[in-house]
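Just below sit the structures, each encoded as structure tokens.
A short reminder: the numbers here are calculations on the coordinates, not readings from a lab. All values derive from a computational prediction rather than experimental measurement. Cβ atoms are built from the backbone, for glycine too; each structure is taken alone.
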Structure 1
């Protein structure tokens with residue numbers, strides 16, 4: 001019995017096995033890149049959430065400071081540019097033990 005030497009393919013296009021292997025390798029690399037992108041996005045989302053909590057707390061502190069200083073709720077709302085509703089401002093102030101000025 002004689003064994004045949006494997007054929008050398010000049011291109012993946014001429015060799016279906018080499019073409020399939022190349023396609024698999026490309027798809028595997030694409031999947032790994034997508035997984036890395038998802039992990040990066042998850043870390044970015046977590047960082048954004050932490051930053052949002054910090055800025056929300058800062059904003060609430062500023063609202064309470066203004067209310068304690070006697071600033072009318074209407075004036076606070078105008079300066080918030082629609083970020084919070086009247087009821088949200090009331091809730092923030094009341095949670096801090098301050099009754100908002102109307």
Structure 2
């Protein structure tokens with residue numbers, strides 16, 4: 001992707017039983033039937049992706065944190081989006097994002 005892509009990122013808490021497919025149903029530029037990784041942690045296409053953030057220290061909170069990314073550029077590829085969502089979920093697994101928030 002070159003410097004002309006518009007990138008949108010979001011972190012959202014969902015219920016413990018929520019799947020990436022369910023999050024993709026409500027997301028812009030992500031479809032529940034897009035490519036899914038074998039471990040079922042990520043769904044991605046050339047326009048967007050959703051992934052589960054591994055929050056090791058989220059306290060008593062029983063929800064899952066999901067990361068969503070979306071780009072508006074024709075040059076983005078599904079491979080680009082997979083790399084982006086993987087890096088974003090890894091960076092979001094921080095104490096500040098994973099804290100037991102109300």
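For which of the structures 1, 2 does the calculation of helix-only ellipticity at 222 nm (-39500 (n - 2.57) for each DSSP H run of 4 or more, over all residues; to 500) return -7000?
Corresponding structure: 2.
Using mean count of other Cβ atoms within 10 Å over residues 34-41 as the calculated read-out, with 10.0 as its value, let me know the right label among 1, 2.
This value belongs to structure 1.
Quick one: semi-axes √(5λ) of the Cα gyration tensor in Å came out at 68, 12, 8 when computed from one of 1, 2, so which one is it?
Structure 1 accounts for this read-out.
Work out the source of 1.9 here, i.e. which of 1, 2 gives that when distance in nm of label points 7 Å out along Cα→Cβ at positions 50 and 82 is computed.
2
Which of the displayed structures (1, 2) returns the greatest value of relative contact order in percent (Cα under 8 Å, 6 or more apart) on calculation?
2
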